[in-house]
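As structure tokens, here come the structures.
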Structure P
Amino acid sequence: MNDVGIDGVEIWTGKLKLDLAETFAPAQGEEPGKYTKGLGLNASSLPDVYEDIVTMGANASKRLMERKGLTPEDIGRIDVATESSFDQSKPVSTYVAGCLEQTFDGDFHHANKGERKFACVSGTQSLDDAYNWIRAGRNQGRKALVIATDTALYARDDPGEATQGAGAVAMLIDEDPDLVTLGDEQGFGSADETDFLKPNQQFPSVDGKRSMQVYLARMREAMIDFARNGGDTHPDNFELAPFHTPFPGMVRKAAVLGYRHCIRDTEIEDELADEIGRQPRREAFDDDDAFFDAIKEYTDKLGETTSYEEWYARTVEPTFAISREVGNWYTGSVHLARAAGLVGALEDGREMAGKNMLVSSYGSGAQAEIHAETIQEGWAEEIEQLNIFEQIEKRNEITFEEYESIHDVHNHDETTEMEPLTSPDGEFVFDGWGRMGERKYTYVE
């Protein structure tokens, strides 16, 4: 069996830009640094009137298929990961396929279609599903299309409102891929949690403090499981470490904990012993409280070492370049992080072929997954094709009043009418409602 992984990737961002420092912060009576420094976000991408999870997913997929010279007959599987779905029965993948059939010869009638749900981690779960399908030989030579697409909106004045975002990541999964291959080892951390959920409602109910704790706990469990299953965890063996990034400030907390775990019982811990001591071991303490206090003190010191700062600057910081400009894309978040890290590596002239990435995905509710990916020879040519930063630059910057209106347009409980703020050009658009309440889509030349 040949190696299996991501052969190509395309990204499509919502066309509207909400500047957090200049527009959102003043309207909320907040200091800009709360968002730009605390959260690590500069702006949010939002969908125009004619955009939604279908149009963004279909537009990214169309560009990917055209660039790879594919027809519908080449695709044997379409999986959409989203937590912004608008139908409890009909999957978004059927809508996307219907859109693509408007612009390609042939159809997807023999492609297996589905929709994955487990908050933000479902994008990676869909990637796993496609990988397993191909490795099992059930693809019959065909490829899988995995789409992570979300409109991540919160209720107005919710604490999470500043992290909003909208966009889609389309990935082509195949044998002998151009971008990355996926390793067999995986690690999972999963538990029944209520940190973030949408019980038959559009906007999430969130326990922010609890969500951070659960995120860190599940990531730690996944790292332990990954190592137990044979995964390499030495930090020097990974050129990039993309995390699920609802906002960069959250990853800053997770990264130092991950680094602490990865250097345990290595020469790095030995080299740092004179500077900050060795990591506390539970057996050396009489009770949990004393141990937790000691491990927190050690972690704080570790985060200030040159060893950690250099590792973080090389492997983690570059992965924020897209998310800090577009906000949280839920299922697409970690896949944006991967792409951003590789774009930065290309710009810096880093030799990445044959090098590894440690990818850490997470979904509230809650589950973390950690796996390794190996960067392939064709990575640079593939990453050169991305135009996401051009899209970011071309977004239409909106006023706070326009933001309030566009938020109402995409609120399922509102019936706000609003003229588009941009003009569609060579893309799929939402085109009204059908006789059974279904959404309709058209391709605009």
Structure Q
Amino acid sequence: MKRKIYDKLLEWKRESADKYALLVEGARRVGKSWIVEEFAKNEYKKFLIIDFSKTNRKIKELFEEKLDNLDEFFLLLEARTRTELIRSETLIVFDEVQRFPRAREAIKYLVKDGRFHYIETGSLISIKKNVENIVIPSEELKVQMFPMDFEEFLWALGSEGLAKLIRSRFSDGRPMGQTDHRLAMEAFRQYLVVGGMPQSVEAFANGRDIRAAEKAKRAILDLYSYDIGKFAGRLKHKVRAIWNNIPGALSAQEKHFKPGLVKEGVKMRDLDSPFEWLAESMTVNIASNVTDPNAGLKMSEDRTLIKCYMGDTGLLVSHAFSKNANATCDMQWKILTGKLEVNKGMLMENVVAQMLKAAGQELFYHFNAAQDDRDSRMEIEFLLSKSKVSARHNIYPVEVKSANDYTTTSMDKFRRKFASVVARPIVLHPGDAEFSGDVLKLPLYMAMLIPEMEPVGPRKTVVKRPFER
């Protein structure tokens, strides 16, 4: 399966591999080990993969006893792995490095030695258990890996032509057209059900079998539940309570997580560590409320109001009905046929969060209950920052609509109240793209492309670059 992260691996090899190891971090089962092995096979004459989830004690002993003599270290490593290591032409992979933090600490000495290149892969990399008693090497660059976005999903299904057309229409500022938009939305609904976890996508791609994809997703959900019990320690009860209540929180009209879902009387400050654990596991995507966009996103971040999205929307579909297989099948059929009415907003918002996060965006939103001020009462699902900040117009407010008949009341209020910061409003909806007018209206499946576009000047209409003002 073609993954976009491959280009980042190539960039690392070309520009940084002689001075830094690369740490590929992501949730379990997002395809870290697979893509790194493919990269090793394609880009190096020799490679060695040390999987610390199952490697033997004799390999681990080398990191504990032989790092002061790297000539002997590599001599014994070759002997014990039965692998020839060629200077400057070999990649050594530390797979599941969180299982043996001593190897991660050794990166400092191995990179400085300069004989070989190193990639590490891991999940739950930053939790206390996996970093205590070691010095994190400064000779380490990080890259995060996420579930497949919609474009990668199309590649996996053999629909490269449709993926190219979507990208071309977006870049040129043209609508898809009735026929092609319908095809794209059909594929997008499949993406909502199947999700972007490689095992689920592969199962679906081999025969378009939703049941096979569901089986793969259930296995991943079971694994995540097991990880909470094994690795969350004293936080596991609160972590599990949050995890189990994500669908309920997202299906509410106000989708920010209410601490009472965990236990009556619990405050958000009591859940800081459990949310942090879930975020570090990369199984969820956290969006923070921004109280005053005029002051910047990070500067007015309110962590007492957060939205907790699942990292993969296909997993959310299965998780929402984990105890009722018939209800899951019914929901999936309604999604695939475009007949889902309830919980549609939950899925659309979650999938947009998923694609924005995979594209490198931090997630922020704006919510103001303001019972005594109608002009301030609003909710904007996502606020995106321009990568190149100017004196004004640095934020793209994004509303997510799950139906064709919608209003933009909150967006209109936001534009009036925060006119000086708004670059261009964006509405993601089930309809085709509309590039004319002040509001940029895009089909939901184009969310993955938004972060790639940047404004080049103050224009009110769009010809070539749909993100221009």
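A value of 2.7 was derived for distance in nm of label points 7 Å out along Cα→Cβ at positions 90 and 282; which structure in P, Q was it taken from? Provide the component values of the computation, followed by the final result.
Working: P: 5.1; Q: 2.7.
Here the read-out was taken from Q.
Tell me which structure, out of P, Q, gives 2.5 once distance in nm of label points 7 Å out along Cα→Cβ at positions 58 and 338 is calculated. Could you put the intermediate results ahead of the total?
Working: P: 2.5; Q: 6.2.
The read-out comes from structure P.
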Looking just at mean count of other Cβ atoms within 10 Å over residues 2-9, which of the labels P, Q belongs to the structure with the highest value?
P
One of P, Q was used to calculate log10 I(q)/I(0) by the Debye sum over Cα atoms at q = 0.14, 0.24 Å⁻¹, for residues 82-161 alone, giving -0.58, -1.26; which?
P
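Quick check on the output: -13000 is helix-only ellipticity at 222 nm (-39500 (n - 2.57) for each DSSP H run of 4 or more, over all residues; to 500), derived from one of P, Q. Which one produced it? Mind showing how you got there, number by number?
Details: P: -10500; Q: -13000.
Source structure: Q.
Compute relative contact order in percent (Cα under 8 Å, 6 or more apart) for each of P, Q and report the one that scores greatest.
Details: P: 25; Q: 13.
Across P, Q, relative contact order in percent (Cα under 8 Å, 6 or more apart) peaks for P.
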With FRET efficiency 1/(1 + (r/R0)^6) of positions 66 and 170 (r between Cβ atoms, R0 = 35 Å, to 0.05) coming out at 1.00, pick the structure among P, Q it was computed from.
P
Origin of the derived value 4, 22, 32, 26, 12, 4, 1, 0 (P(r) over Cα pairs in 10 Å bins from 0, in percent; candidates P, Q)
P
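Of the structures P, Q, report the one carrying the highest value of FRET efficiency 1/(1 + (r/R0)^6) of positions 34 and 226 (r between Cβ atoms, R0 = 35 Å, to 0.05). Show your work: numbers first, answer last.
Values: P: 0.55; Q: 0.95.
With respect to FRET efficiency 1/(1 + (r/R0)^6) of positions 34 and 226 (r between Cβ atoms, R0 = 35 Å, to 0.05), the highest-scoring structure among P, Q is Q.
Read-outs: derived from the displayed coordinates by stated rules, not from any lab. Quick caveat: nothing in here was measured; it's all calculated off a predicted structure. Cβ atoms are built from the backbone, for glycine too; each structure is taken alone.
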